[in-house]
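What follows draws every value from the coordinates through simple rules; no lab data is involved. Since we're looking at a predicted model, the values are computed, not measured. Cβ atoms are built from the backbone, for glycine too; each structure is taken alone.
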Structure I
């Protein structure tokens, strides 16, 4: 904690001394959540109280240079920054979650449309993410990203393109460290009443097949639904994703959105259980006081469609090999304070079966979220 306070003090001091040159853009969010996990066939539910805090600065240094530094609770799992309360009131960890340099040259005919990022950055700002079928929303990728025609998490009208190289684990005992590279291409357009994005992505992992669970990091102790032989990953993962979303507004006032994802693992020797899809819709947008939103989606993900370690951490207890739906609603109580509820109903082999052989798993979440 002393190190964090020292860094924050330095950032504040730097902001004061360069106030004319740098816009620091401080912001953060936190939530309090009550969660119920219900596995069919087990006698008792598992209830828990949880929190998450994220806070950082995102300095805009010039029209060609920006950066980001963010701290967050719980760095033990890359797919979650949530802390489960109930450890005798012990202090919780607060760790570095994002740290990146973002260069967006104005010269060479680029006009700031191309962004080159070095470091550790939020998944939604590194890649185009329609939903969480392939990537958990809490991931912060580590490596190099090149984005064309994007602004933060949003795609600008026209062609959008992304290329990236990301390191998974640095281990002196391995002859070749695991990594993956990314290529995405999309088109974002508008009509008088609709906005849409259509695209595809290719995610090529290296060094996964034939290795144990900790090849994706010391935090991982299982295969998250993927096929294993002799306690080793049986396959590599070369994932091809197709994605689309379309949005509009009923009567020009009530926003709505439809979205879909499809993914297939095209790696050699993977002929079965290698596909997945997610489709869903939302209506409304809880942005101002009194506003609300409702949404639902259905997902189906076979064993080896994606690398299970990095897909959504809640669906199927975090992994692949399942199917089910999610329903969610949110209401803005007062400005910057929202109350939301989510219900997940999933089943599959990755859901720990009960003694009666059930593979059904329900999760209920009630969350109070503050943004500042």
Structure II
């Protein structure tokens, strides 16, 4: 068998995977289907067994021979029914093959006894045994080597029965040839079928593995695309929108507010004495202060508001559907919340404040730079007035 993966090699004489773990996985995968086919074969076997049993009584009558044959038929029928029902609860019985093989061997015993009891149909019995040998390969699901063991038992038992009747070597050789022919045909038929089934399973597993790899690669690519998109639109330190992104969002919101005749305001915020924090506590604490302010602004503002990092310790806050008076009220709450929420750092609690310059966007403003420059004027006035305040421009 040619495979792209060596572990899926199939034994050329057993019709099973060379790797025991792969073979067990295959049987587990196929056990429900195999058990269903086995139950169908068992029912056909049972019906034929009982129908042919009806032909014994007219010939044997109410005799000990009839009782023996009937007992063997009923015992075989009981075994067939037992396996039929147990295979529903435990389908692995079908793929293991041992229970099926045992019943097949027991079924041959019936014909061994019939050979001695029904002298009138000896040739017919031998012909039926030949049919049984090829049938157990083709119609009763089983592992190839177990079917071969059952067939060999049937051939050996039949030859032993003929030998007990006193027939010589020529008859035994002819019988061996006649019964071996269906075994050989059945063996290679079952071997080919089992090999093809495992090839299909191997192909299915390989395709599934390729699909899983493709799905994982797609997920990785999607994650990479999301990460690249995030890096292209956000500030790596604070997670806020970078300048390119908040300018794009500003233009979009400005156009929308203009169409709907609504106001839009913009604020520039600057952390007070940020250089002193860096010089006193170090840049790591300074980074924590920036992230603390960024998280606070993002959490307190609306989902529709835009928070971006302008650079250094400065932030840009865009408030759609908000006039100047409303913006001052919103930003004042931000200022108070920042002042009352100290930064928890390894160096202890650090009180942060910020100065805010707020302006309303007007129709004549040609770009966001114009609006930011006007908000900066308010910011500078606030710093000159002592910081930690909200100023308008």
query = One of I, II was used to calculate distance in nm of label points 7 Å out along Cα→Cβ at positions 36 and 188, giving 3.9; which?
reply = I
Of the structures I, II, the one that 17.4 was derived from, the read-out being mean count of other Cβ atoms within 10 Å over residues 244-251 = II
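When helix-only ellipticity at 222 nm (-39500 (n - 2.57) for each DSSP H run of 4 or more, over all residues; to 500) is computed for each of I, II, which one produces -1500? Mind showing how you got there, number by number?
Details: I: -1500; II: -24000.
Corresponding structure: I.
Which one of I, II has distance in nm of label points 7 Å out along Cα→Cβ at positions 92 and 308, as calculated from the coordinates, equal to 6.4? Intermediate values should be presented prior to the final figure.
Details: I: 2.8; II: 6.4.
Here the read-out was taken from II.
When semi-axes √(5λ) of the Cα gyration tensor in Å is calculated, the result is 31, 26, 25; to which of the structures I, II does this value belong? Working shown, then result.
Details: I: 31, 26, 25; II: 94, 20, 19.
Among I, II, the structure yielding 31, 26, 25 for semi-axes √(5λ) of the Cα gyration tensor in Å is I.
Tell me which structure, out of I, II, gives 16.6 once mean count of other Cβ atoms within 10 Å over residues 236-243 is calculated.
On the way: I: 20.1; II: 16.6.
Value 16.6 for mean count of other Cβ atoms within 10 Å over residues 236-243 corresponds to II out of I, II.
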ask   = Where does the value 0.95 come from, among I, II, when FRET efficiency 1/(1 + (r/R0)^6) of positions 140 and 220 (r between Cβ atoms, R0 = 30 Å, to 0.05) is the thing being computed?
value = I
